[in-house]
Structure I
Amino acid sequence: MSLKEHHKPFSHEGNKDIGVVVIHGFTSTTSSVMPLAEAFAKEDYHVEVPTLHGHGSDWQDLNKITYRQWIEQVRAAYFKLAERADRVFVCGLSLGGTLSLYLAQKYPAISGLILINNVCILKKPGLFFLPILRFIIPSIPGIASDIKKPLNKEIAYDRTPLKGLYQLVKLMRITRKKLHRIHQPALIFKSVEDHVVPMASATYTLKKIRSTDKQLIMLKDSYHVATLDNDAEKIIKKSIEFIKRISKQEN
């Protein structure tokens, strides 16, 4: 299976004055968030789905990037939508959620956040030794396809590159320190059973952001890659309702 075939940027020019940046997760491909992006496009929103550097090729490529490259990519997607729409939302799965939080800290004009099993806290054995291990061990077994729905599979790397993981951890830590800067409305989805990111990641985010309009929705029938799991339609429905409500309030 060629990952490149499933890791393509998606850009849609809508007619409504609303834009949404949709960001995929770590070691994954844009195909993991495409159902959500296409649902936004059907609502006639402007949509941008960037292909994060180091993804969709060979896992070794993820050992050659820095988190700053990801930031530049999602920042470019945000600016592109800001030229077309007065209201721009950011939506992310896992690492995509971390990048969404980073953008919200930097750009208060962002209208709202949609986070799906976002990475804010990790409780993995060996993370303390990651700064050293990344120079000794290139990769460990992959984390992809944490999906409850039978036969559904995430198109992603089968290995987790440790230098790439170190960049994710660095991004997570700098983002976590400034969660208090976030005042935008936030919709947070968290799978009750997630074998990649702990529940504490969502509850900590909910507690630390300063948004007065914030909600945590529990997903009871999905694992980590919830956008491809049993609760995918629920995520789409609630996300569109959130965007419509916030946009109406801003009019």
Structure II
Amino acid sequence: MAKVDVLEYLAALAKKGLTGVARARKVSAIREYFRYLEGVGVIQKSPTAGIDTPKREKHTRQYLRSDEYTKMLSLAGGNPRDYAILQVFLQTGIRVSELASLTLADIDMTKPAITVRGKGSIEREIALEKRGVQALKNYLAVRPESLSEVIFLNYQGAPISERGIRKLVVKYRKNAGITKRASCHTLRHTFATYKAEKGVSPFQLQQWLGHANLNTTQIYVHLGKQNAKKIMEQTSLA
């Protein structure tokens, strides 16, 4: 086997749609095989010499357009719990694990704000706007009696699981006719992207999102700038 054969094989894998990660694994296996043959003297030089390892593709962060998440909210309008879950995601940008663990004591309707325990059990406070407040009030008015202090319950009156919340979001995404692979994390990205578009500082976004590193937050600032340019073009006065 020659180097060109390895390259043609990788090109064929790429054409089949294998990701950079999958192709990198193939190269690693082939490289190890020929390294062994080199070591025992079967071949003089490995045909993989000089072949770069395929790189992982840079995935763009999915977020929902306003018409898409509005459709999801509309479909959930008849279910106070589901509507509140979607609103809390969209209005605060919290993680699914954080939403699942919210307790009644974490809500302060007078401020109004929620207290979130993020990664490393670090607490942060996120202000609630009126739609989030109203959605939570409507749900709490009909929330079943439960020994649990967790806010969101399943139909047995026990705390809803992260898996249950993920299934709920997927259900409304599909029912809304949204074909992109939108998830709970997509709602988080949606929150952050729209806030960045509106000029929210990366430092404030970092605090809301609970990012340990500001560099993680900067992606949304860049997305906001890109979208701002697109909006400017679409609303040109010329």
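Tell me which of I, II gives 0.85 when you compute FRET efficiency 1/(1 + (r/R0)^6) of positions 38 and 198 (r between Cβ atoms, R0 = 41 Å, to 0.05).
I
Have a look at I, II and say which one yields 5, 23, 27, 22, 13, 7, 3, 0 for P(r) over Cα pairs in 5 Å bins from 0, in percent, for residues 6-53 alone, as calculated.
II
Hey, mean count of other Cβ atoms within 10 Å over residues 46-53 derived from one of I, II reads 14.2; which structure?
II
Suppose you compute Cα extents along the principal axes in Å for every structure in I, II: which one lands on 76, 59, 35?
Source structure: II.
If distance in nm of label points 7 Å out along Cα→Cβ at positions 110 and 190 comes out at 1.9 when worked out from the coordinates, which of I, II was used?
Value 1.9 for distance in nm of label points 7 Å out along Cα→Cβ at positions 110 and 190 corresponds to I out of I, II.
Here helix-only ellipticity at 222 nm (-39500 (n - 2.57) for each DSSP H run of 4 or more, over all residues; to 500) was calculated and came to -10500; which of the structures I, II was it taken from?
Label of the source structure: I.
Which of the displayed structures (I, II) returns the greatest value of Kirkwood radius over Cα pairs in Å, for residues 86-173 alone on calculation?
If we compare Kirkwood radius over Cα pairs in Å, for residues 86-173 alone over I, II, the biggest value is for I.
Among the shown structures I, II, from which was the value 1.7 of distance in nm of label points 7 Å out along Cα→Cβ at positions 102 and 142 calculated?
Source structure for this number: II.
Every read-out reported here was derived from the displayed coordinates using simple, explicitly stated rules and does not represent laboratory data. None of the values given here were measured: they were computed from a predicted structure. Cβ atoms are built from the backbone, for glycine too; each structure is taken alone.
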